[in-house]
Structure 1
Amino acid sequence: MPDDLNAMLEPGMLVQNPAAPDWGTGQVQSNIDGRITVNFREQGKVVIDGSRVMLVPVFKP
């Protein structure tokens with residue numbers, strides 16, 4: 001279920017939305033009750049329903 005993995009996302013983490021790869025990498029601003037606010041490089045600030053969209057963490061060395 002998407003909500004389970006999205007629940008681990010914390011402010012400052014980098015993520016991508018596989019349904020919208022053109023948005024680029026985004027930084028999580030908040031994650032409150034499954035509503036995840038992310039500031040994407042190419043799309044700007046977006047509020048995502050974590051029960052509908054699975055974000056993918058990005059780990060950079």
Structure 2
Amino acid sequence: MADLNSLLEPGMLVRHPDQPDWGTGQVQSNIGGRITVNFREEGKVVIDGARVSLLPVYDG
């Protein structure tokens with residue numbers, strides 16, 4: 001299985017698969033598998049990319 005988290009870059013939009021009520025989040029940073037995302041409904045969250053596979057959101 002490909003590690004899609006490694007492809008996430010600042011500015012990209014994502015969703016958390018286990019927290020749909022957080023809404024869409026914008027990646028702030030992705031350093032060493034620790035991904036900081038600013039979610040619309042939850043605020044800034046640091047996610048362990050080894051444990052959670054974020055879902056990219058493509059506008060359009």
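Readers should treat all values here as calculations from the given coordinates under stated rules, not as data from a laboratory. Just so you know, these numbers come straight off a predicted model, no measurement behind them. Cβ atoms are built from the backbone, for glycine too; each structure is taken alone.
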Quiz item: Who wins on mean projected area of the Cα convex hull in nm² among 1, 2, i.e. which is largest?
Solution: 2
Quiz prompt | Parent structure of the calculated result 2.8, given that distance in nm of label points 7 Å out along Cα→Cβ at positions 7 and 39 is the read-out and 1, 2 the choices | solution = 1
